[in-house]
Structures are given as structure tokens and as C-alpha cells.
Structure P
Amino acid sequence: MWHVELPRLSGHVVASTDTVLVGGWRGYTPLAAFDLRDGRPLWQTPLPAHTALPVSWGGGVLMGHGPEAWLIDPRDGSEMARWQLPEPLADSELRPVFTAVGPDHCLARLGPRSLMRLQLSGAADELIRHDVDLVAEGAGLVGGVVWLRESRAGYLAADPDTGSTLWRVDVGQPLVSGVMRADGGFVVASEGALFRLRPDGQIVERSPHSHRISALRALGAGEMIVTTRGTLKALALESRQPGE
């Protein structure tokens, strides 16, 4: 359909309704925007930019670096809103640090233990301050629950409105990235097994896996993708009847 040349190490790519934004990873390259329909260049920053992985939200594209986050209009690069944060954003490399959870608010991972809620009005408040370190990645929102992965244990599950802890999933070893909704409950994975959880987060089944799992992603309709060392597998979850 179209083709444009990009500099090496561009890193980030995010698409909005009609625009593709590229660049800004680690401050190596400028940010550049292209028309989604025909690849026509729209704008480019004069200098290299530095931002966490951007996310399309609130009618713009949200990005951030250090103790600041800002929302831009992807068509012309103009700033729509800005937030001063109490501590730097988590250093998440190419993983998401922002999680859009509604049309007017978004979650941002800060520091080693904090989750902030950003509002389009410009307000920001701390939703969760955990008691142990978290993995430097954005929160998940699955089944109406906020999921935060702990660095040395499992998952913290919290209420998205109040930030209060609903439960913690601890299988005695770190869990990998990804939570799947299934049969009214959830599925998570460690490096060596899949775990089926009840709606209250209690483990009801453990399924060992022959390969070392590195991530889990839901495909919908009870299906998932798991990545392992050297393989990519699509799996179907068997349905369970009440009481099984």
C-alpha cells in the first residue's frame, strides 16, 4: 500500500485512527508521523526524542519520560495535556508502561512500586503503592481487574476504581507476562506451567508445560498464544463444568 524509509533504532510504533507515530526509543531518533492511508509524512521533531512506548488514548497519543507524561495530537504533534509525576516512569524498555482503562483516564507505572491514574483533566493520583517491587511494565486490565506482576513472586490483582487489593497469586515462583480470562476465572503462567484460577484468584488447576514459557497472550474464545524458547504455540483451553 505504501512504503517509507526509517532510521535504525526507531523502536516505537503506535497507530491512531489515521496516523502512525514512529521513533523516540531511548532518545536515539526523532519522532515522526505519517498518514495511515498513504504514508505521507506529516511532521517530525527537529531533534531526537525520548519517550516510553506511546499509547493511543484520549483522542491523542500519550507518551512520557522521567517524571513527566504528555498527550499530543498525532496529526500535528501539538501538546494537548501534560502531567508532572511524583517519581519517574518505570524503565520498561520496549514494554508498555501506560494502560488505557477508559476514555478519560489511563494508568501509568512509576518507580519500582507505584501505579498512577492520569485523567484528561490534567489531574493525577496514586492508585496503588505496593509493598514489594513490581516488574517494570504497565498494568494489565483483564476481567475488570487490574493486574500487576511482582518482580520475585506472582501477580497482585486490584480494584481498578479504588486500587484496593482483591487477591494475590503466588505459585512459589515468578509468573510470566500475560493474564487470560477463561470460564469466569483466569489463566496465568509460570515458566513451567499454566494455572487456572477461580474468579476470586484461587488456583484450581496446574498444567505442566514441557517448554519454558516466556509470555502468554489471550486470543479470545478460550484460546491463547504462549511463547517459549524457540517456539510459538496456540493453545485451546478445555471448558470446565461447575464442580469439576
Structure Q
Amino acid sequence: MIDRDKIERAALVDFHCHLDLYPDHQAAIARCERDAVYTLAVTTTPKAWARNHELASSTKFVRAALGLHPQLVQSRADELALWKELVGETRYVGEVGLDSGPRYYRSLDAQKHVFGEILDRCGELRDRILTVHSVRSVTPVIDMIEARLPRSRGKIVMHWFTGSAAEMRRAIDLGFYFSVNHMMLDGEKRRAFVAAIPLDRLLTETDGPFTQISERPSQPADVSLAVVALARLHGIEAPAMARRITTNLRSLIG
């Protein structure tokens, strides 16, 4: 676990990045160390956990999260048992959640079963931190979390949140955090939406390598673009926003 007392106030935070999907996994982790970016390396399948955990466990800035991505449930639901076996090894869980987009809607019932089992297990273990996917399914995601993972038993970070203003208010009331990437700040309407997130619930992310900067995959250090954009949005200096984000990370894991 990242030690909250050792988080550097001016460091960057990438709370959702698929480091194992870059061409050179080890090099991607080494860049996080070199650039001093606190990075949560999410996994899409529990079979990816062992290598991610092995590479991250000796680092200062990288931690691995144990995931079972909703978009993979149709083909990998049988890995839920493995997820349950491994979750005792980590405090961080992700990427998990629901996706009812056109390509994945047919597996939604299976996704709900898997996500519900994940929430129940996290509640039993307590103190888990989840980074949650909610494409076209924000209300059912919030419903399931509220019913199966009380805030006293775990913490939620909504990854790349695209819900309504009412859904955001509900998530805020339930104590959720939100991880924001630079694409969520592209355009006046998107920026106005992100501006409604309380400053003390903000984290940053890249979702690399699925986002791009100048036609190349985003790197964790590129989270600085989101920091700068958030600083402009709130009328403060970028270093002050970076400190705010690291303070929020300390609060999340503390």
C-alpha cells in the first residue's frame, strides 16, 4: 500500500492507468518512478494480477489493482473465482463495474452478477478502494454500491464519470471520489460538468494507453495536462492543484 505519510505534496497522481497494456510493461513502470507519478496500475483480468503485483511491489510510486473488467465478463466470468482468491493480497480493486454500451449490453446480467460478488467480497474484507467503470450504467452502479458496499466498508473512485448532474450529486452524497483525465476537460460543456465536482473529491487519471496526446498513447506523466486544466478551471495555480490532488489521495487511502 502507498504510505499516506510519504506522499510528496507536489507529486502527480494517475489513479487509473493500464500499465500492462503498453508495449514494454517494465519500462512503463520505470517511467512512473522516474517521473514521480503515483500510479494505480489497473488490471482487466485477475490472470494479469501476478505480474503486475510483482513489478509494482518493489516501487515507490506504483501499486497494482485487481480487476475484472465489465467488457470482458462475457468471456472471462469464470475468472471471478480467481479474483476472489487474490483479493486478499491487495487493497486496490479495479477495473470493475458495469458497461451497458451497445457492444456489451447482452452481458449486462452477467456483469451485474460479477460486480455484485466483487462488492460483497470487498465489503467482507473492508477497507478496499475501488476504481469503477460505469459506461451508460451510472445509476445501476450507484444502486449496487449503495446496497452492497456501505461507505464504512470501502471507498469508491468513479473512473471517467459520464453520468448526469443528478447522478453526480448522488455519488458525491455517498462519499465517492472522481478521477478526471484531460479528455474530460476538452470543451466548455465538459469543463462545466467537471467543475461541479468538489475539489476535495478530485483525483486525476490518464486511462492510458486508451487516451492520446499528439497521436501517441498517454503516459502517466501526461496527467499534468489534467492538473493544469483543472487549475485553470478553478482559478488557482497548477502547483496548488497538484498539492490538492495529492492531499485527496492521502485522504482516500488514509
Structure R
Amino acid sequence: MSLSGKVVLVTGGGGALAGAILDAFADNGAKVVLAGRDAERLAEAAGDKADWVTADVTNPDDVDRMVNTVVQRHGRLDVAVNAAGILGKATPVASLDLDTWKSVLDVNLTGVFLCMKYEIAAMKDNGGGAIVNVSSNIGAHGRRPGLSAYASSKAAVSVLTQTAAREYIADGIRINAISPGASDTPMSYRPGETKQDRDARVAAVVPAGRVSEPGEVAATVLWLASDAASFVVGHDLVVDGGATA
């Protein structure tokens, strides 16, 4: 699954999953550019393995600048991984405040839309590319009480991915999504949980008996972005240890 010489943009660049995705792509020869809002976290995550650029995925001007910066610095954009996302506070629907609803949808859904809008334009200029959107097994595949905003946003990402995939495959742009379950990142913890608490909770509901390692999720992203998946278009790949099987 070599991506030697490919230029890869990864949003959500300060997170644990983005770090694992960076490692997977860099180890397979790609030039990676991390994007996120926190310059200090980006610089630390990128180290000497990657370039980075600050951007807020909910701001169209920022996203336009982000993609243009990648192209200006590296000459092209071959792969984009849209991994920026937030969980929001767990609240039943009738108690959910409008600001939380809007913030979750702004980052998780509108952010993916804006990123694809500008990434697709850059890839069309370059003759094609691959996009992998990070959705979730909570959404189109499963639901959890209290996470209505998150589930709604991620279900919409899955559908948006499949719609865009049909629209742009004729331009040589393959668009797919992954829907991971609980992974060993801060987002997998509920408030006040210890690692032992989390692991016991997950083991009770996930057939595989554990959370995933971020590298296991990153490996699926790498495959979808590589030529090994050249005939995979509009797929939403669930990576959750059988939780929603």
C-alpha cells in the first residue's frame, strides 16, 4: 500500500487518531500535512514527520486557505482524510441545547462538507485523488441514548460521502468513509471513567472484547486511500470489533 510521493492532508491534526493516520501514511512514503486549530499541538504532533497548517474546518475561508496552502507548498493534493470531529455532551433530545446541537453539526458535518468542497476542486485540477471521511459506528450503523447530535452528524457524513462518491468518481476522485467504534483515545472515555472502567464497559458490548488501537483504524484509512482499494467507491467501512454487526 505504498503512497510514495503522495501529498496527504489530514484534518483533526491534534487528535490521537490523526496522529496514528500520520504515522501510517508517513511510514508508507507519503508527505503528510496536518491541519487543526491549535498551532502548538499541530507542531508537536507533526514533529519531523509532517508539515502542518492551522485551520478551523467550520470556517470556509480557513478551509479554502488550508487547501491552497497544501497545494502551494507541495504542488498538489492527492489524498485527504477528514478526521476533525467532536462528541458533544451527552444529553437527551428534549434537554439538548441549541448551541450544542449547532456546534456538533458545524464541526462533524459542515466541516466535512467544506473540506470536501475545496479538496475536490484541488483534486480535479490534479486529475484525481482519494478522500476518506471519518464517520462513526454511532450514526448510520448504531445509536446511543444521549448522543443524538453526534449520531445525526455522523449518519449525515456517511450519506454525504456516498452521494459525493457517485458525483465525482468520473473525475477520478474516490470518496469513501470509515465508521470506527470505540478506540483507545480520550473520546472513548465517559466522564469520570478510569481505563479499567472503560475497558470493562466496552468488553461487555463489543464482541471483540476491547477498544481498537488507533493504528488499527489508521490501517483501514491507509487501505481506502491506496491503489489497493482502487475499485472501492462510496463505501462506509465499519471498524468496531463487531459492535454493530
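Computed from the coordinates by the stated procedures, all read-outs in this text should not be read as laboratory data. What you see is a predicted model, and the numbers here were worked out from it, not measured in a lab. Cβ atoms are built from the backbone, for glycine too; each structure is taken alone.
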Answer label among P, Q, R for the case where mean count of other Cβ atoms within 10 Å over residues 39-46, calculated from the coordinates, equals 12.8
P
Where does the value 34, 22, 16 come from, among P, Q, R, when semi-axes √(5λ) of the Cα gyration tensor in Å is the thing being computed?
P
Parent structure of the calculated result 2.8, given that distance in nm of label points 7 Å out along Cα→Cβ at positions 55 and 207 is the read-out and P, Q, R the choices
P
